[in-house]
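Asks: Presented below are the structures under discussion, each in the form of structure tokens.
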Structure P
């Protein structure tokens, strides 16, 4: 039975960074010996920010042969600071009773945001998700890799500032948050259609309460036009036309009072989008 084993290693002086502790000592020692053989001498093992408590070493049986592959995340710091580091991941596979590195990739960035496994394609085997923070303004870059012919193939890249995995029928989707202004975000829900990730309205409808709660909380603390703009965008996507109209009116008034001309124009364009959407869905109902 396929499973992810999140292992935690003891503090070691092997040019490897410390990880969490949650494994049999003999298993740890064996994994450490294997990983050390393939890890670059100038690299440190690093844990991602997401999912919480994920260790730098994960085990998963990608080809379903009963032998788990080893997934290792690491950082190679730039020689000249504060230049971005290289964040990498490698996969080790046992071939004819010998461990070999069968795949590796690196992305230049400032932090390792995500390293995890999820069945994005719905084929019954989890894909590997690797997200690196490029910068505060640029956000993060997510690369999704599918296991094909005993190696990984990059099937899609997604820019994001925040991201959340969503459970769906047979396959998992993504809620992708992209920064609009300050701490406001425009949000899409994406699902694999057999060839690529596309917007999924059913996922969005189910996820909308999370978005609404987020912006209602923000607005209760600061009645800013950009929160209303992003909330209205979400309400249009969720087919909540009456609510969207009210949000547009409220946000536009705030922007006009502040003489933020570009924002007023953005609300006018959002209002046009709302009217076009009403033609497609003539009554105020939510897709389910």
Structure Q
């Protein structure tokens, strides 16, 4: 469970950094360069996963996961760049958690009752983190739509990555980046957006890429040491650090409901840890 918690923390900071970079550079360029940094991090981590093997099947699962995850990342960064982190990030996290949970149940995972209690507490916590009083209806709906699409991409990433097997090491993440990076650079070119990151966004984009890959590694370790359901739900708590950073840096209001959501998230993680 500690790996899933570290994954959530890393994802949350990475999303904040990616959203910050996307305010000054095209989203597709930020996503492409951040994902490219991820390749370097994964290659550096490769020796830590001794005894792993690579096959065509593992590579295909990883590549499919990479394409799905990069699509989700692009929509998430777009939403964060538009300044609706308190809606986009939690909506993406909730969608990215619910679908893998259903997949886990359908494939035979049966968590302990206390774990289910943690899941039941954690999922509403994500919704409370997304509550925004006084927003215009159109802005809210647009942000929700962006977050839901991002969540679909993330759920595909989590599920596909879980199918790569215990002995594949970090190769699925390398395969994921080998597919996502060319796709994102191609998308940037097709959209006729600059490939070079603007000044003031480079450090944030590169930091986002490094932290995102670190979060992926933590998630992979969590999913392989436990159930997909628990790994995904705890990892899905990443909106908490994102929202807190938005509050500290951009002074976004942290309402009583969002504070309640943060507390419920901590309670959910604690219950899942007892399972």
Structure R
């Protein structure tokens, strides 16, 4: 089996995931040396059952299969899907390749099972592993049997946040990844994978009502069905241009149709001026400058 890039997704994030998958092949000089596979949460029945709950940050919370981030447990599915063989890169659907992921897949892992970025949250909380982009040696992750992990998750045998932060892993098996492989909302000279991690400013959502669970955001604690915050525009117009230029290329090459984009707009999965932005950024190119 070839090394594989796994892009997690669900219905609200599917177009973003398709753009992400396209970007990894587009940016590579060795695109035939690896596969790219989109993982759709809808294809995993264990994630889609209603009425389930998880232990999250010490509290029991309802699991919503329709939430914007219901794909997140799929970060841990890759080893099972590869038969616990070879290497994989796992990314969120809002991650886009700027440089060649083949370099990452072939990099020296120094015997580690997992490589990830050590992240300092903006809110002043304790630093933690960012599992949103991971390089995995699947043979060393046989304890990541995905069906068993889901059963344990919904039986409250571990905390969802601790799982996502890799706190349940033997820390000696985790290696550091160069931060440029998970560049949080920064499209700079060294960026290798751009991660539009601030949900409120995802470039393809600007102006739409927020459609993710608000329990983490204290300032929206009293949000109701009457009032919902809206997605803001990304502060870096180059990030918006980069992503919409990729979508323009996909439309021009027939990988995505204008009708599909219109359907996503109607479903409020992407902003309603998306086709106008495709025209605006058609042919745009990201030009690297000296660091």
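Just so you know, all these numbers are worked out from the coordinates, no wet-lab data involved. What you see is a predicted model; the values in this text were computed from it and never measured. Cβ atoms are built from the backbone, for glycine too; each structure is taken alone.
Asks: Name the one structure among P, Q, R that helix-only ellipticity at 222 nm (-39500 (n - 2.57) for each DSSP H run of 4 or more, over all residues; to 500) of -10000 was derived from. The partial results should precede the final answer.
Replies: Working: P: -10000; Q: -26500; R: -7000.
The read-out comes from structure P.
Asks: Suppose distance in nm of label points 7 Å out along Cα→Cβ at positions 178 and 194 works out to 1.8; of P, Q, R, which structure was it derived from? Can you show the working numbers first?
Replies: Details: P: 2.6; Q: 3.3; R: 1.8.
Considering all the candidates, the number was obtained from R.
Asks: Computing relative contact order in percent (Cα under 8 Å, 6 or more apart) gives 18 for which of P, Q, R? Mind showing how you got there, number by number?
Replies: Numbers: P: 8; Q: 44; R: 18.
Only structure R yields this read-out.
Asks: Quick check: 43, 22, 15 is what I get for semi-axes √(5λ) of the Cα gyration tensor in Å, calculated from one of P, Q, R. Which structure matches? Mind showing how you got there, number by number?
Replies: Values: P: 43, 22, 15; Q: 26, 25, 15; R: 27, 25, 18.
The structure behind it is P.
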